[in-house]
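Structures follow.
FYI, it's all coordinate maths here, none of it is from the lab. No experiment lies behind these values; they were computed from the predicted model shown. Cβ atoms are built from the backbone, for glycine too; each structure is taken alone.
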Structure I
Amino acid sequence: MSRESLKIRLNKFLSQSGLCSRRKADELIKKGEVEINNEKVTTLGTQIDPFIDKVTLKGKPVELNQNFLYVALNKPQGYITTLKDEFDRKTVMDLLPEDLRDKGLKPIGRLDKNTEGLLLLTNDNDLINLLTHPRYEKEKEYKATIQGNFSSKDKAAFERGLLLPEETTPTLPCKIRLTEAKAGKNTFIITIKEGRKRQIRNMFKLLGYTVIYLQRIRFGNLTLGIPPLQNLQIGQIKLIDKKCLQV
C-alpha cells in the first residue's frame, strides 16, 4: 500500500480523534486554529498522513482515536441527555461507570428528561453523523401513551406529517399503530425517521393530546428486549459491537 493511499482529509482526522464533528472541524480549520507540522492550515479538503504528520489544535497535539466504543443505555426518566448541565441536573453521563466517563462518549441524538428507553453513545463522531443526519432516515420506534381517544382523522394527519410550531418543514411521514385502549388512554407504537426536538410529544400536542408516557424501544437495528439488548434493564448500559448497528 502506498503512503498516498493512507492519507485522509484533515476534518475526518479531527473528527476521528473524538474532538468534534467534521462540520465543527471545518469551522476550526477556517478560523486558523489547526496546524500541520507547525504550519497553520485554512484550506478545507487538506489531506494528511495520520501516521507521519503532526497535527495540533489550538497548540495541543491531536492523535487519531482508533479505540471506538459503542454503548447502549436504557435511559430512565429524570436524566438530561447532555454531556454536562449548567444547572447541575442529573445527566445520562452520570449513568456511565467511572472507567467510561473519560472516553469521549457522546449521545447519538437525544431523549428528553421525561422519556425513557434506548439511547446510544459513542466516541465515533462519523457514526454520530451517519445515524443522526436527516438524509440517512434511520428509523426510531417509540411506545407512547396519551390521554384521550385518538381519532382516525388525527391518525391520518399524524402519519402524513405535521408542521410543528417554529418549524419550516413538516415532519416526515411516519407509522402509528394502536396497541391498547382503555379508560380514556391510548397506547401506540410509533415509527419515525427523524429526530426533531421533542418531536412525538409536540406532534400529539399540536393535535390536542398530552403524552403521559414515552419510551424509545428501537434505534435502527437495535431493539430493547431483543439480542443483544434482551436483558438491558432501566438504568443499565451494555457495550455493543459496531456491526450491530448495520452501518
Structure II
Amino acid sequence: MLTLKQIDVYYGNIQALWQVGLSVNEGEVVAIVGSNGAGKSTILRTISGLIQPKSGSIEFDSTRIDRLSPDEIVRLGISMVPEGRELFPRSSVLENLQLGSAYIDRAYTQTRQSLTWVHSLFPILQERTSQLAGTLSGGEQQMVAIGRALMSRPKILMLDEPSLGLAPLMVAEVFKTTVKVNQEGVTVLLVEQNVRQSLKMAHRAYVLENGRIVLEGSGKNLIANKHVKEAYLGL
C-alpha cells in the first residue's frame, strides 16, 4: 500500500534521514518508535509532501508520490494529524472538522456521514460543536485534530505524537480510538515516543535511531527485544 525506498532527507546541509525503507500494508497499524530527534516526524512530513527527499522514492497504491504536493497526496488518501494539532483556534469545532473534507470531492459528498462517524468516535465533540477550538482542553483538541483528518476519508491515517502533552486517561482514550479506527478499515501509521503502548497496539513496527532504521518486526517481538527493553522500556 505504502512503500518508502532508500529515502535520504536533508534540512539544508544537515542530513536527517539515511536510506530509510519501510512499508505499510492495508489494514495494519504500523508504528515508528525512537527517541526525540531520531527523525520520526521527518518521515511523516516527507510522506505527506511537506518535505521532498533528496533521493529515494515513495509509492502509494502503485503511484509515486514523492514529488507531489501535499494537497495532491491528501486527495489520494493519506491524511496526517500533525504534532501540536495545528487547529484554527478562533474557528468552531464544527468548522475545524468541516475543513477536513472541504476541498476533497470524494470526502465532501460524505460530509454528513463523516461527521456522524467522528461524533461516534468522540461524542464530546458533538456537545462542543459551536465552541471555539482554542478554548478546548488539550485532549479535546487532539480529538478535533484526529476527527478533522478522518473527515477526508483517508486510506492511511498518519499520527504524529498523538499522546504528547496529554493526561494519562486521555492518552489511553486516544490509543483506544486509534485501534477502533483501524478496526473500521483505516490503515494507521503511528509515530510515538510512548514506545510500550505503541508496540502493544502495532501489528508491525520500526525502530529509528539517528535517522536510520535499526530494527523492524512485529510489535510483540520488538517489546521482547533486548535492545528495545534497555533503550526504551527501562528494563
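The value -10500 for helix-only ellipticity at 222 nm (-39500 (n - 2.57) for each DSSP H run of 4 or more, over all residues; to 500) was derived from one model only; which of I, II is it? Checking each candidate, the match is II.
Ranked by relative contact order in percent (Cα under 8 Å, 6 or more apart), structures I, II are topped by II, which has the highest value. Across the set I, II, distance in nm of label points 7 Å out along Cα→Cβ at positions 154 and 226 reaches its highest value in structure II. One of I, II was used to compute Rg/Rh (Cα atoms, Kirkwood Rh), and the answer was 0.96. Which one was it? The read-out was computed on structure II. Suppose you compute mean count of other Cβ atoms within 10 Å over residues 98-105 for every structure in I, II: which one lands on 16.9? Going through each structure in turn, the value belongs to II.
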